[in-house]
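Following this line, the structures themselves.
The numbers here are math on the coordinates, done by the rules we state, and not lab data. Keep in mind it's a predicted model, so treat the numbers as computed, not measured.
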Structure 1
Amino acid sequence: MATEEKKVEILESLRNAVVMYDEELAAKAAQEALDAGMDANDAIFNGLVNGMEEVGRLFEAQEYFVPEILMCADALYRGLEILRPHVKKIDLGVKGSVVIGTVEGDVHDIGKNIVKMMFDVAGFTVYDLGRDVPLDNFVAEQMRTESDLVCLSAMMTTTMTGMKKVIDDLKAKNPNVRIMIGGSPVSQGIAEKWGADGYAKDASNALKDALEMVASLKKLKEEAEAKVA
């Protein structure tokens, strides 16, 4: 087993590999993490994902642009290839199902994929529609799966406006469904204005909000069933 000092060093290497878009370093550090007996979840979320969050900050500061983001994503995925088979699911006491995708016209799915992985690890049933998803497909999939939660992602201001249509259509069909939106152009204010139930500024925040939403939804269902009984 690795010392704490060695674990910190490996996590820093994983983070730096993503920030510096170094695929070889990402693969090397990921294998080092496994060889050292580190928890794969820890290596992913405190190493690779930590790096991607820094990349997001650099993007917002206009120090990185789309080409750099894509290269960073390649490094992230290279590390994930090695670590993912060793990921253990975590029992957080709440189980739910989620429909997730990037809205029509938007092919950026890095953030969406990280959030999806968080849901996977937390034991959610995930229906991933992918990227550039026609807006009506979110509604159709929620109705088909009866999922508790729908997560919409957008990386461009030109595509994020499609989220409002999805929110309106979903709420009209199923007022109880919980909807979360996220992506760099999205804000808490926009989420509130458009009637979303949550706003995810990062993957950890998305999971925390999702767990709270699903727990409250299940409580509402139980109260409704108790009244009928």
Structure 2
Amino acid sequence: MDFIQGEVIYIDKPLTWTSFQVVAKVRYQLSRLLGVKKLKVGHAGTLDPLATGVVILCTGKATKRIDELQAHTKEYVAMLKLGATTPSFDLEKEIDATYPTEHITRELVLQVLELFRGTIQQVPPVFSAVKVDGKRAYKLARKGEEPELKAKTLVIDEIELLNFDAANMEAEIRVVCSKGTYIRALARDIGKALNSGAHLIALRRTRVGDVKVEDCLKMEEVDEWLQRVVSSEL
């Protein structure tokens, strides 16, 4: 493999790591192993720190493929907590409001999920990397500002209920969606449609295009794999 000319690497991002940290780790190790001071490494699609799963890295001239790879359909498995919201729509922030859930049944959840199948409008989360007047929305939000974000047109190809735990008011869903879909915002909107609230308590990106999470390197395997691949080329 020629990492300077350009290669594509599939990583199963662990919990709490940022996509940038994954890139930095791989760039550092490759630069050290190849004996180069500079090496282009980028990722094709950010994954939140509290999410796990498929992150695609491109090195060298393969970074030109980032836009192409970002455009691929993505699949997620998400766990939603119903009856409560947080400002970030996930566990990054503490619960800020609770809502009644006595009316929520498996049948109601199934009905509501159908509302999100197909072409939808979605307002991104304020705690996101969307730019507002040249500034990242999450930076403004962390300063206590409330940036106004515009709705985007997205496509949800598939959405299904994998499990519903009525006792704990938790719903596990699988979503196949277009580029730019925020599953945190989807959780928010599902909560509203249920006449309650909801936020993400777990998220795993299981596929990007044809790349499945089973095809990815675990972070703890990366050093040994890079060492082996680079050594075999020398």
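Structural remarks
- Test item: Cα Rg over 2.2 N^0.38 Å calculated as 1.10, pick one of 1, 2: 2
- Once relative contact order in percent (Cα under 8 Å, 6 or more apart) is computed for every structure in 1, 2, the highest value turns out to be that of 2.
- Which entry (1, 2) yields the derived value 1.02 for Rg/Rh (Cα atoms, Kirkwood Rh), for residues 4-67 alone: 1
- Entry that produces -0.74, -0.90, -1.04 once log10 I(q)/I(0) by the Debye sum over Cα atoms at q = 0.14, 0.16, 0.18 Å⁻¹, for residues 44-123 alone is calculated, selected from 1, 2: 2
- Identity of the structure behind -18500 (criterion: helix-only ellipticity at 222 nm (-39500 (n - 2.57) for each DSSP H run of 4 or more, over all residues; to 500), calculated), options 1, 2: 1
- log10 I(q)/I(0) by the Debye sum over Cα atoms at q = 0.15, 0.21 Å⁻¹, for residues 100-195 alone derived as -0.67, -1.03 - corresponding label from 1, 2: 2
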